[in-house]
Every structure is written in C-alpha cells, then in structure tokens.
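Visitor: What follows is a set of structures for review.
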Structure P
Amino acid sequence: MAGPLSGITILDLTHVLAGPYASMTLADLGARVIKVERPGIGDDTRAFPPFKDGESAYFATINHGKESIALDLKAEGDKAIFDDLLARSDVVLENYRPGVMERMGYGWETLHARHPRLIYGAVSGFGHTGPEAQKPAYDMVVQARGGVMSITGERDRDPVRVGASIGDIVAGMFLAQGVLAALLETRETGLGQKVDISMLDSQLALLEHAIALTSVTGEPPRPSGARHPSITPFETFHAMDGLFVIAAGNDALFAKLCDALQLPLASDARFATNPARCDNARLLKRLIEAVTLGESKAHWIGVLTDAGIPTGPIQNVKEVMQDPQILARNMVVDVLDEAGKPRYTAAGNPIKMSNLPDPETRGPAPALDGNRAQILAWLDGSKR
C-alpha cells in the first residue's frame, strides 16, 4: 500500500498482540512489514480461535498485509538471513523479555553499533528498566496492576477487566508513535534509537482523571459504572425499552438538555454548574429518568440529537459493524485470501489522511513462512 511510510521496511519479531498491533498500524501507513516467525509454530495467535477452515481469524485481522518468513535464530544459516534482513531494514520490533535479544547477539547496543540508522522498538510488560523488568505480563496483569481495573465496573462490585485488550493495544499504539517519532529524528541525525514501551506504563497514561482526582483529594477513585466521575450528566439512562447514553459535558449543553426534557433545572443551584451536578449526580439521574422512562430509546435519541446534545445507543459489536457512520468511514474492511477473495472481516484504519489510500480491502494474512522465496530473492538482488 502506498502511503507516508512507503519505502520503510519493518522487521517484526513480535507475536500475539501489542507488537503486531503496532506493526499493523505501520503497515496501514504504507510500511513493508516482514514478520519473522518460529519455524513450524509461528505466532501464538495462529492457534487462537475463532477459526475459518482451520485458520485463525484472530491472527488474520491483526497481521493482514504483512509478509512471513520462518527463521531459527539459533541456526547459523537462518542467522545469516536475519543479518541480511537487518542490514536492509529501517526498524526492528521485538517483544521478548529484556535480555533475550542480547543473549541471541541482537541487543540494542550491538545492533546500534552494526547498523547506526536502525530503529529498535521493544514492547514488554514492565519495560527494559526497573526492578521488575524481568517479570512476565499479559493484558490482564497490567490492567489490574496499572489501576484501570480499580475504576472499571460497578461500585461495590468486584473489579472487572475492560472488554477490549487495552493492556496490549494501548502499548502497541505507543510503540507505533515512538517508532514514527524516531523515524523523523533519523531523517535529521542519520541515527536510530531505541524505543522502550512498557505495557504497565501505558496503562498509567490512560488514567487522566483518576490521577488528577487522587493527587488533589488524596483518595483513589472507585468504580463509577458508566458514569464519568468528573462530568455530570455523563452516563447511561433508562428509557421505556432500555438504556441509552447522554453526555452533556458543559453548562450550555445541560441547559439544552433541560429544555429538551422540559425539566426546569438549569437555574437550580443544585444543578447550575458541573461541580454542583457532580455533587448531586444521583438525584439528577432520578429526575432525568422520571422523564426518559416515558418514551423509547429511539425517541429520546432523536429528540436530543435534534437539540444538539451528544447522545447515542449502546450497540453490540454486530450492530457497530452495520452502523452507517462506521461504514461510511470505511472502518469495516475485508481481508482477502491469496486468490483475492474476501475471507475475513477486520477493523479498518482509523487514521484518515488526505494522501493515504484507504481501500475497502486489505491484503491477505501471510501463511507461515509463505513469503520466504520472495524475501530471499529481494535480499539476493540487493547484494548485486
């Protein structure tokens, strides 16, 4: 795919989700991604359900458009191929525990001395520094330890994991951002650098209101369900046939909401300002629901939308994938098979740029070692 990263080659040793999510983002921006996998096994997610004709849809939706070569980095012949790939690459990505790449002879210091322009991107549970850098981690661990689970769920209930794998995905986003910044600097200096991303660090970076509240009050926030702890009304509300959301994020929107619901509350001292509304959030919810319970979700979403108030339904994933706005933004795409026919459905690229192609399809996910011949031919041609 042509794009702002056309001409950039990413050598990707990562597996499962955080690293592959980063390389998928870079591929969507036009980079060539060569995925280095374990012979005979490949990425762990090749064995993750759901399956279609014996192949993992999970793997395909994160690794579409990449190339695959299987290399045993303990075997001399494969190490020689890997060395040639390093010499031709702009970025190498890995998500091993700290020290693994060094033991294989491919740590940052070694690679920087051999290939000064090469950017080294690493993502791990706890980063490459600190007393617990060697500990293993998965998404669940960092969501729990990073504070996200402590504010997720209903008050006085057990903490719950966020439904999406944000421990991995956010770390992958930050890795992609770091690589992009490093590529810009390399243009100026001619030197690559190491990008070290910790999944735990990345969870802390999500806690904007929670850190502010804790630092000011001295008390950590508790779960507040669907309600925002610092903005009111900003949560779910019951209609006659179920729940929908209202997000009146300032005083002007609250006044419009009161007009739309015919509630004389905008000048009431208990609700006239956001701090006052937060102090009286439970009472305000009851007053609003006394009105909204009288009509359907669709009715109120229509009324509030016409009044310019942010609102919306609570959609399941199937509904989201059929949402006209989502479809208009090309956010549901087909992943093709080797014959060019649609095989899987994946999320599109949310980064919309005026000069970035945004086709309705994505190239196939690679078969394990499926691009060996063309990669070796490319390397051979570069030596001539």
Structure Q
Amino acid sequence: MNHPDHTVTLVDTAEALAALSERIARAERVGLDTEFHTEKSYTPHLMVIQLLFEDGVALVDPLALRDLRPLVAALAGARIVGHALSSDLRIFADAFETLPRAVFDTQVAAAFAGYGLSISLLDLVRDLCGVTLRKSQTVSDWSTRPFTPKQVDYLVDDVRYLFDLEDRLCERLRARGRESWAQEEMPSLVELHTYRADPKRLYLRISGNARMNRRELGILNELAQLRDRYARERNIPLKYVLPDDVMVGLVALRPKTVDELSQLRRIDAGTRRNIGERIIEAVRRGEALPEEDLPPRAPKPLGLQREALVSTMAVLVSALGAENELPTTLLLPRAALERIAREAPQTPEALGDVVNLTSWRRQLVVEPLWEMLCGTSVLRVQGYRDGDPRTTFERVALSETPAG
C-alpha cells in the first residue's frame, strides 16, 4: 500500500508476521495503537494493530492470523510509544500475559507538560505538530475486510505522529525540569499487576456489598472469583454470567443444592446446568473461610471533622496543581487524602509512605501538605477583589502559629 509520507505494509500472513517480528527487534522504538471491539466479550477482540517505524507503518490483521504470539514476543523486547496506552496494553496483558519492555505514553507525558490528564491524540497533534487529523472512522466496523482507503488513512494517522510527539514532549519536559517526573510514571504501565484485579478485593466492585457482614462478604468474594474465572474462560462480559443483583441474592440464599438455585428467578436453567455446581461450591468455600481470612468491610465513614480535613487538603492539592499546571488527580487522588485523614501520619516521611508517593510527588506535595496539617502554613485567596483570584499557601509568622 502507498500512503503519503509513509510506506504502509499489510501484515496478514505468517510469513509477513515473521518479517515484522524481525523488524521490531531491530527498531529502537515502535509506535503502537490498536482497534478493538468490546461488545459481548471479557477481553476486547483485537481487530487491527498499527505499528509505526522510522521508515513506515505496518497494519497487522489479527483476523487473518491464527497465531499472534510471534508478534507478542517481539513486542516484549521493544520500547513502545503510544497515546493513552493502558487500554491497548490491557488487551496484551489479558490475552497473552505479556507486555513490552518499556513504554512512553504521550498522554501521560502531556499531563506533565501542562495539557491535563486526558488530552486526545487529535488535540495534542494539532497543538504540537500543527496538523489536524481526520477522524471520520471513529465508529468504523473494524471487522470488515478489505480496509477502505479512508480506514487506512485513519489507521495510519493514529500512529504516524507518535515519534514527533515523543520528541517534542521530551523537549518541553526537559525545559521545565520534568522529564524524570514523566519517566517515573511509565514503568507501571508495563507491569502485569497494573491490569490485574486483586482476587481478594473483587467483592468491592459489586453494588450491595456495603450492607453485608464479613461472612457474607467472604461468600460474595468467592462468587465474584468464580464469575471472573468463568467470564475469562468463555470470553464473555461479567454481567452475562451473573449480574450483581443475582450475586447479592445468592449470598442471602446461601444455596446448598443446584435445585435451590431455581428460587432466584434470574438464574435460568442454562446457568444452573453450566455453572450450578460451581456456584454451590463457591458458596461452600465462603462459608468455610476461617474468620481471620474473611474480607474486611468497607471503611466506616470518616466523620464530619475528618471529612472537613479531606476537603481542606483537597483545596491545597488543587492549589499546588494550579501553580504547577498539573491535574489535581495526578498529584493525589481523594482516596490518598482519605487515608491520610484516617491514619494521621506523624512525620513528613510517614505521610509520603502512607500514600506510597513517588519521588516527584514527595518533592511537590509533602512539605506544603505537612506544613498546613501542622498549622505552620495557611491557605489564602489573593486577588479576589481585582477579579483575578488565586489560592495560595503561605508560611505563617511565628506569633500566628497555634500552640500544640
């Protein structure tokens, strides 16, 4: 295929895939994007994989290839550049349990360059490269073959500027002294556990868990693990196995036999036949769990004073974000602030440890937050009467510092 500025290679045979794998092994970096369909499946169905090289683009057709493992193995040794990579990498983690050696995510890097946490590829390319991408195929059916010329244009556009974006973002980050900050965020994207739900905490995803005692939560979590395994085996969505309200009903019923499952009207004969015995076994395991192994209940509400503390800390974090042109949630999410409010760490080091802060976050957040919590700095609003309000944090004079 010919395409302006890029040679486009369609990879739809085992021979072409072997050649592509060698090409990946030789490349210093490889741009990556995927097109996939998520309807009616546990793991999204890969429809197209787009790969950028310095000398062209390869479009891999997973529907024509029986075995993608040579490609997956080649990518495992590669350094990948992509935009909002977590959704693409999740597919490789789920389907192949293999991830690239290293990545550079242009969306993550853009957050440190002042673009916010969720800037689109279209907006980033327009701002940094001065090019407006054509997005006419956003809802295209990627299962159809052959690709139309417009589909090829779209697929190529999704990767063709990735190397330019990396180079320009790195320049901006170096100029602001933030390149190491962005690099610190990338390794988690290529760790399998990033894409794995903790099997001991699956119950927390099911609505209705807050009203259960620990024994009921133990049964619920065993059912949640069964549902997850079965959905993965059949590659179907969780809700197609057992909806949340049926899971809650099973905990209340605690069935001892498959026949008892008929008491729940939303468990049909097919479900009873396919996984009825496994449901009974999951309930039995939950009932037999030792007391010390039962899941913890969701934390109790913080109470008014500590909720107020969370809100106060959130204002400071927002002010730090505004001052540094960084999204607030990239600095510290609300869950981290709630943990600080619950545990009240007593040193700056302990405060950083409680929420597992990376080095750049410690550098930016810990000192101002500690000083505010100890009363040695305060938040002030400046410039309000001038129509230009700014939230600032300032050390207080010694005479203003509260005792104790």
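Every number in this text was worked out from the coordinates using simple rules, so none of it is lab data. In this text, all values refer to a predicted model and were calculated from it rather than measured experimentally. Cβ atoms are built from the backbone, for glycine too; each structure is taken alone.
Visitor: Could you figure out which one of P, Q the value -11000 for helix-only ellipticity at 222 nm (-39500 (n - 2.57) for each DSSP H run of 4 or more, over all residues; to 500) was computed from? Spell out each step's value before the answer.
Guide: On the way: P: -11000; Q: -14000.
Checking each candidate, the match is P.
Visitor: Compute distance in nm of label points 7 Å out along Cα→Cβ at positions 162 and 186 for each of P, Q and report the one that scores greatest.
Guide: P
Visitor: Any idea which of P, Q comes out highest on FRET efficiency 1/(1 + (r/R0)^6) of positions 18 and 170 (r between Cβ atoms, R0 = 30 Å, to 0.05)?
Guide: With respect to FRET efficiency 1/(1 + (r/R0)^6) of positions 18 and 170 (r between Cβ atoms, R0 = 30 Å, to 0.05), the highest-scoring structure among P, Q is P.
Visitor: P(r) over Cα pairs in 20 Å bins from 0, in percent was computed and gave 21, 43, 32, 3; which structure, P, Q, did it come from?
Guide: Source structure: Q.
Visitor: Right, something else. With relative contact order in percent (Cα under 8 Å, 6 or more apart) computed per structure, which member of P, Q shows the largest figure?
Guide: Largest value of relative contact order in percent (Cα under 8 Å, 6 or more apart): P.
Visitor: If FRET efficiency 1/(1 + (r/R0)^6) of positions 250 and 306 (r between Cβ atoms, R0 = 25 Å, to 0.05) computes to 0.10, which of P, Q did it come from?
Guide: Q
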